[in-house]
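As structure tokens, here come the structures.
Coordinate-derived values only; no laboratory data. Everything numeric here is computed off the predicted structure, so don't read it as measured data. Cβ atoms are built from the backbone, for glycine too; each structure is taken alone.
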Structure 1
Amino acid sequence: MVENLIGLAALIAVNGVPADEVKELRNLVIDLQEEVAELKNDKEHNWITAQRAEEIRLIVQDVLMDADSRTSLQGSGATAGWDKGFFLASADGTMKLKISGQIQARWLSNDAEGQATQDGFEERRTKVRFSGHIGDPSWQYKLTHTWGRNGGSNMEDAYIAKTFDDGAWFKMGQFKGTFLRESIVSSSKQLGVERTMLDNAFTYGWVQGVNYGWNNDDFKMDIQYLDGPNSANGQALGAGTDAWLLRAEFKFGGASWKDFGTLTSKAGGEQGLLVGVGYQSLDTDGGTLEYGNAQIDKSTGWTVDATLRGDGWNIFAYGVETEGEVKASGVTQDSSGWLIQGGFLINDNTELFAQVQEGTLDGNPTFANGSADMSAVRVGFNYWPIAGSNAVKWTTDVAWAGDSLADGAGSGASSADWTSSGNGWRGDTGLNDDQFLLRTQLQLLF
């Protein structure tokens, strides 16, 4: 178009059109050229803007598609968070996985008469737990993996459980034997640094079998059929042991079952009393095992305990007695003991406590080292840096054993089992006594 106008202006000039009119036509042509150039620039700018808009649209679309895929992988609105452990759960509540753990870092010193003093550090307990439910909240599971002080690893809990609407439950697999109440309460909620020498001798520890239980607001019962005491991580075939544990608990007052799940004091806690009775029976058809301070293949026993707690204080006591027998010879060995302990808060963060325990092997069996008796007293404190939370806990206690502690086989069927590397006590030499034990421990729960 512009080229045609220039040609027209040239033609007019050739045919004698006045010069001023030709000049006006040239100016018009220049104006038209500028407008055409502006139109071209606008067109180019609009094309670039449209291209950017398309690129942005594609990026947004990709982001939305990625978000949709991630949501799909989460199971249509899965939830995650913290509730005394990290958890992942489906939005409809049918699936849940909870991850928690425990670390106990300890230093101890043992001073035994006639022996060199020993002291040092150890990781007493290192655990990771996986628990939750599958299908619906009534089908539950628990796995607890541990790392030992020697660097090895092992399994504690490994069970499947079914709960019912009437307060009953059933579980099968590997779990804790419910005989001694001191053993039933978690290691993270003990009054002292470690459980007592009584517990070392009479606990059933971690076991394999089946468990049926039932409870309401004030009563709980527990029945377990097992492979015997301390039978964790065993196999089905081999020397067979049949064991039964029966336990009943009666609760009085305002304290809840959860309150009685710990042996430490609680600020503002409700007052209550818990009374428990337990019975154990075991029979093995191949070889003998050490239980209840005896090397036997048959045993029966009972325990009675009472826990009284209130606002910032607690008292706990129990007695236990077992009778072991070697069936082939008829040789028996009875053993018994008792414990009383208590603690009280001096402020929201600190608890002072004291404990007395005694035990004996009846019939006065003889040992190459140590006596048939055990007695010890302990005092100490618990300190929680975060008041009202058991997540971080520092415990220190000092103990003295007045009797000479035996360790291992003696006359008849006796086999003293008071001491262990786990509780820090050592077997004495000869009839030496006056053994001292100092322990301090920092615990973390997550």
Structure 2
Amino acid sequence: MNYHYLEGTVINPDAPEDSLESKVPYVDNGTERFDPRRYYCKDFMQQEWEHLWTRVWQIAGVESDIPEAGDYMVYRILRENILVVRQDDGTVRAFYNVCPHRGNRLVHNDRGSVAAFTCSFHSWRFGICGKLQSITDEETFRKEVVCHRPDMKEVRCETRAGIVFINLDPEAPPLEERIGLPEGYLENYHLDRMHVVRHVVSEWGANWKTGVDAFYETYHLHAVHPETQTVMGDLNTQYDLYPFGASRMIVPLCEKSSRVEDQDSVDAGLQFMMQDAGMDPEQYTGDARGVRKAVQASKRRRAEDIGLDYSDLVDGQLTDSWATGVFPNVQIGLHPEGAFLMRFRPHPTDPERFFYDTMTLFRPADDPNYKAPDWMGIPEGTDLTGEIRPETEYIPLGEPPNLGLVLDQDSELLPVLQNGIRSRGFDGPLWSEQEQRLRHFHTELDRYISGER
């Protein structure tokens, strides 16, 4: 394998410079070895709360979950609980999910729809715009106590590409200045036309950053997920680092890993991918090297036949996974058929536990014969129209997330890894350039911890 870290791997050498597919210039984040205490120390967890989580833009959810006025969803991050609400004028606003009277949570579920928010403790009532509407027995309050008409406290909120972002810092720079991704990067996938078809929140026995690290590289695939080697070019992955901690890896699918000796035969894995793309593997006469191109062509033809607009997507996007990191705690696996929006949410009190919060998004088509590809792992019988928003599945600590073999393998590995990180024999990670996204992420994290951001 010929590799030079300044050049890296390029998926499409012919991509124009202004193409979202083109390789971005190398970002040198140095070679520092980071202190492993960041993965388990409560003091570091407290620093993250004070300097990171209260100051960064975070993905609270997707707009398709709140289509109508009065629809709301709740985002939980450590000690805070944020209520995101669709307004009468179609905009989206966010508030702390707390009554200003005594601190009771105004809503106690994940999502719903209301004409107004009524506190379950003393029945104070607030409009969906956060304005106080009524105080029960207001005449029993001295005027000085409530004369300021206490409204729900608002949280900054912006939307982009069908995704809802919130920021607890009223003085933070706007999302556009901090998201780090190129213009059109998310929009081209038409995430605003996708719907949540499955939502699973599972608790894992590791630090949230241990989770991010595991999902930000393909270096481990050959060892932990060997079954991926016949359908995924793990060594042929393009890594790109963007400003403010954002990053991505383009993982080519429908091709074999260069670690596999037989690069010619079309085995069961590639046949599976061809079938999912609407092809008949029996009619394919080429070898394994041609499958990726054939699948791209098939997907583009099928999209035209069923009325899906793929004109914003280059051929590589029709097959490859653009695994995109949105700082600090999100990875979105982007595909033309749908997306996997994964949030790594820290546990409120234990730095060695986190919530793997993953939403599977699907873009439906007006064709009864079109279905989600099997590799998306959507359970049989799932409504794919977007008319039914499934309930969130909660998986307790110690149980597999039931999201497929690969993720179950990860959930078993990470607690073992977390335990080893605590060892006196471990002095901190030694990252390769296949793990450059990890260094980029931790470098940006430390900018917040140090007060540079």
Structure 3
Amino acid sequence: MFDLAIIGGGPAGYVAAERAGAKGLSVALFEKRELGGVCLNEGCIPTKTLLYSAKVYDTTVHGDKYGVNAKSATFDFGKIVDRKNKVVRKLVAGVGAKMKAHKVTVVKGEAVIKGRGAGGIEVACNGESYSAANLLICTGSEAFVPPIPGLKEAGSAILTNREILALAEQPKRLVIIGGGVIGMEFASFYNSLGTEVTVVEMLPEILGGLDPELSAMLRDIYAKRGVKFNLSCKVTEIRGSEVLYVGKDGATASATGDKILVSVGRRPVTSGLGLENLGVELLKGGVKVDERMRTNIPNVYAAGDVTGFSLLAHTASREGEVVVNNLTGRPDAMRYSAIPGVVYTNPEIAGVGLTEEAAKVANIAYRVAKLPMAYAGRFVAENEGGAGVCKVLTGEKHGEILGVHILGNPSSEMIYGACMAIEQEMTVAELQEVVFPHPTVSEIFKEVVFAVGE
């Protein structure tokens, strides 16, 4: 009999297991593949490892901008992939070590909920039965593959985020269906290595949900580097290696690639878990939860992508912590007003809080100020000829920070400061009194805050 059974060993599951174990709960963690889930094995970590190799190559090739002549630089695709695999193995082992350190019982296999018995909630795995007082569902999400005519017939030419990470050879031409985060990060990686990349996106702009102005700037940067963008285009058919699509003018066009990456979104994994055996309620394909991550069934919780709400690893980890805090006597509730979003292209783009579009939809009065990243001396020193911008939205009446959006390196490492400002409901006047280290790129945040005014 365990205090907590967790199905799914991704960022929600393994973080919750670690936190629960540290607080003295007995925990059983079920994972059918590898600890770390999609994020560590097929998403966040392997893609960022690849992107860093591409960034090193980009920097080397263009070293003459910094007085370093290295135009003869080459890369070894096989070694780049090998390093990615090594990083993943190391971090998966690290998660396993954490589970062992906190006395978490890890069961490798596909778990199924059998129902509620006299001993608690029953979970079956590998022919064995496990009982727990509480259950946390963290089964994550999977790539959504739309029913495009000809897709199945295209066979190995079709890739999702999983298959593209397993490629042993670099494709000469890559067509990406979907200009979201996954699509743009792979566009960035392969463009840096010289692959001919074409992006077909149904929306009028890439990176829907992020600040459209910054997304357009990033698209322009990559268009100048040779990436071909086809916006407001709907894919209608795949013929072998050819992707057919209809543009906003109604005309049919096509793009050809040795490989075709389908990255049009993800969906929660809920089938085959036995949720019906407990009567767990679903909402829009995901498990329905409240602000404490509770389902409609007592003692049953859900966290991470399986809820279908915020499909981000860092959101999942925090949701798992909320569950454990509530189980161990610390009332806690999930807040989503300061969840950062980052795209690890080169340059990076990051944002948190409201965009101008979201503020308008919510009828929230706001002020906006923005400055080029060149206002930060460190940015100029390290990004020769680099473009970028920092935008800050504040409440019109009280001057509270509503949103921050940054295009430029290293925005992924800077955005947390904006998250804290929004979480703590800081105002422009309060941020103006904060001392930032100099010289750092993060100083741009304070520069823009002063541009907002009192």
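Okay, here's what the table says:
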read-out	value
When distance in nm of label points 7 Å out along Cα→Cβ at positions 290 and 410 is computed for each of 1, 2, 3, the largest belongs to	3
Test item: Rg and Dmax of the Cα atoms in Å calculated as 39.0, 150, pick one of 1, 2, 3	1
